[in-house]
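Structures are listed in the sections that come next.
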Structure P
Amino acid sequence: MALALMAAAAILPGCTTYSPPSRAFNEASIQPYTLDSGDRLRITVFEQPGLSNTYTVDQAGYIAFPLIGQVPARGQTLPKLEKAIAQKLQQGYLRDPDVSIEVDRYRSIFVMGEVGQAGQYSYVPGMTIQNAIAVAGGYSPRAAMRDVDVTRKINGQILTGRVPITDPVLAGDTIYVRERLF
């Protein structure tokens, strides 16, 4: 009996290592999209076909743009990046640049744990955790199906929270489907 209680005491702290997601974790899903490494952008400068192209946010968080060089993109929203590029182009290159940006390809999501095919997958806006699990081949026979652990970068911090499978996925999320105990 004492041995069973000690074993339970040793196991229970492991079960409590994940607390409910913080408020910032949940609020991140309703914030405007912010750019990060791996996002590919379609940038159009009106009447400037030589500048209009697709650009990828590099590992350092920058895009290399003709004439103006490295432009910081990590953590920026699309309107802020449009304004930053337009301002730099006004400094000796174009009189009144009209810049528009669309996300051509979002950074990947990662699905791990008890799924059919763990790996890296394309993010689609509006995707839920349940959709991401389906794309990864569904649950394995040993999967805990009620909730999952999601690791997400918010304001430069990496946070992990346990969320229901109906929650939205954000680009760059890592989803971990745990093994059920029984």
Structure Q
Amino acid sequence: MGQKGEQTRARLLDAARDLIESGGYFNAGLNQVIAASGAPKGSLYFHFPGGKDQLVEESVRRGGREITRLMADLPGDGTAERMTALLGILGDRLEASGWRKGCPVATVALEMAATSSELRAACSEVYAGWEDALAGRLAADGHPAPAETATAILALVEGALVLARAHQSRTPLDRAAKAVSALL
């Protein structure tokens, strides 16, 4: 695939992710994705012959990789400082989006896990990757229960994002950062 084709594919994935993250799976209709991306309709079917579920699955994985990279590049000396930085960045992103964009995975996981094994698996793989990355960081910090603590931290972050979005307030994110620090 040439550079133009890769750019078109990336635009489609970005548009799908934005629509999914802000309005859920059902808000990301193919016509909305095409309109938001500016790509021709034929490009969508060329790049995603599996249709909407393939597009959503790849968007979830792409969004997951972006958060994984963000987690790897966070400033701070320990996991608590890094997670506080992550919650701050996610809060900035959520607030800048008008409280519409929290997690690139959560909405799909909540809406589709019971009805699409492919989308459930994609969400599960992203979450498992985040947990593994956190567990690795915790193990490097010498934490005695890295896997269990990683799951607890991820649950705190995801829950705080949902609450922050519902309340349209950063307070849940700030409280989650304090809870992570206390936990560690």
Parent structure of the calculated result 52, 33, 32, given that Cα extents along the principal axes in Å is the read-out and P, Q the choices: Q
The highest value of distance in nm of label points 7 Å out along Cα→Cβ at positions 36 and 52 among the shown structures P, Q is in P
Kindly point out which one of P, Q the value -6000 was derived from, the read-out being helix-only ellipticity at 222 nm (-39500 (n - 2.57) for each DSSP H run of 4 or more, over all residues; to 500). P
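Quick note: the coordinates plus some simple rules give every number you see, no bench work behind them. Bear in mind the structure is a predicted one, so any value in this text is a computation, not a measurement. Cβ atoms are built from the backbone, for glycine too; each structure is taken alone.
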